[in-house]
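Nothing in this text is a laboratory measurement; each read-out follows from the coordinates by a stated rule. The structure presented is a predicted model; accordingly, all values stated were derived computationally and were not measured.
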Structure P
């Protein structure tokens, strides 16, 4: 759904992903093994899809993506870049 051309659909998907990742932070604090949902998103090539949205025409989508990447994937980003 992140590749959909409808801005509203992509926005709702990003909000959902952010909620899921936020819930994963709770798991992180209990298990100490990292955010399990961030790991799953990474495994299904979600980081590249999020990365491609950084060039989206809609500034709100860009801002949401940057916030998600900086908040939940900062470590992976530094390993890639």
Structure Q
């Protein structure tokens, strides 16, 4: 769609230079700038809560979770799971 807008001469000249630098038409530059402006004022996306470790659960201190051998040795001690905490 075509439209007419008034832009200060200095701003228009700067916009033409920027459009040439980016390989855009003046209309393409104005459209991209308007899209950024409108997106910036849009409602922010809903933040997803990230669970945090509260210290009440998890492995016992000293258990190396990166070693299968150590995990098997620890689990093979025969103690009930509840006693391992």
Structure R
């Protein structure tokens, strides 16, 4: 389900990348992200998490790990979302 729009109920914006996500997958594995989702819903009315600071690739890998138990190495210079 990683980076798949099917049944996604939230969006993660990582700098210039958009990642469709699933609250149940992320929220069950990370109390921090579960709280962030609820805070976003309360303050903005939607389930969008925004990560503009730090390494975009590192953020991407965190979400990839939550879904797959691993992450890809993009040391070849390609974008983490395959684009």
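Key figures for this structure:
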| quantity | calculated |
| --- | --- |
| Label whose coordinates, when Cα Rg over 2.2 N^0.38 Å, for residues 20-59 alone is calculated, return 2.37 (choices P, Q, R) | Q |
| Mean projected area of the Cα convex hull in nm² from the coordinates reads 13.1; which among P, Q, R | Q |
